[in-house]
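Q: Dropping the structures in below, format is structure tokens.
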Structure I
Amino acid sequence: MAQERIETFLGRDEKGRAIIRTADGEIVHRESRTDWARLDAMTEEQLERAIADDPDWAEFKDIDWANVEVKPFLPKQAISIRLDPDVLEFFKKDGPGYQGRINAVLRHFMAEKKKAG
């Protein structure tokens, strides 16, 4: 299994660098490696061709993006929760980001309950 790296984009600093929170909670500032001038100069057709040629895009190309819901960043709330040791170990075994994985499972459960009425 590929190592999962969960990072959250928080915004940009006064120098235009991306502000990122890593899975372990560290806040880092990163310079963009994107050639924005080259990107701005590309036509829609060139962009579509570049996307199609990108091997990292292959697993996403058949996704229907029409119903994607973009949610604004909301800071997490710190709480104390008691979990069974085996449940906690299950989520921790894949390394950093276990709290995010627990949150994702709870969010999925919440969505299913809402669908059920």
Structure II
Amino acid sequence: MEPAEQKVLAGWAADCAERVLPYFEKHNPGDARPWEAIAAARAWARGEIKMSEARKFAFAAHAAAREANSPEARLAARAAGHAAATAHVASHAQYAASYAVKASANATSERD
């Protein structure tokens, strides 16, 4: 995959994850780690940060997922973590989308 294509995937993964972050915020107010991971995915796609930095935000979002106190919050945080991890490996984008669908209250609508 070309780097430009991977950057497009990172942006798409960030968009997918962002749609379900309200589920995380509802149960974990004040924990910005998933939002920071989404911002890192987009910053990496714009060439503003290195892959290694985006990866740190991915790990932090996954830590937030482990600490989350509801299933949909965990899934939403995982979506954000995978969006940032797309900077490392492009295939993480599909996991960001998959976790976003699982977190959604209406999976069919979210998938579409």
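Q: Please state which of the structures I, II yields 34 when relative contact order in percent (Cα under 8 Å, 6 or more apart) is computed from it.
A: Details: I: 18; II: 34.
Working through the options, I get structure II.
Q: Using the calculated result 12.5 for mean count of other Cβ atoms within 10 Å over residues 6-13, pick out the matching structure from I, II.
A: Values: I: 12.5; II: 21.6.
Structure of origin is I.
Q: Of structures I, II, which gives -25000 when helix-only ellipticity at 222 nm (-39500 (n - 2.57) for each DSSP H run of 4 or more, over all residues; to 500) is computed from the coordinates?
A: Working: I: -11000; II: -25000.
Answer for the origin of the read-out: II.
Q: Suppose you compute Rg/Rh (Cα atoms, Kirkwood Rh) for every structure in I, II: which one lands on 1.03?
A: I
Q: One of I, II was used to calculate Rg/Rh (Cα atoms, Kirkwood Rh), for residues 14-53 alone, giving 1.18; which? Each step should come with its number before you reach the end.
A: Working: I: 1.18; II: 1.04.
Structure of origin is I.
Q: Of the structures I, II, report the one carrying the highest value of FRET efficiency 1/(1 + (r/R0)^6) of positions 30 and 86 (r between Cβ atoms, R0 = 41 Å, to 0.05).
A: Working: I: 0.65; II: 0.95.
Top value of FRET efficiency 1/(1 + (r/R0)^6) of positions 30 and 86 (r between Cβ atoms, R0 = 41 Å, to 0.05), among I, II, belongs to structure II.
Q: Next question. Distance in nm of label points 7 Å out along Cα→Cβ at positions 22 and 46 computed as 2.5: which structure among I, II?
A: II
Throughout, read-outs are computed from the coordinates displayed, never taken from laboratory work. Computed from a predicted structure; not experimentally measured. Cβ atoms are built from the backbone, for glycine too; each structure is taken alone.
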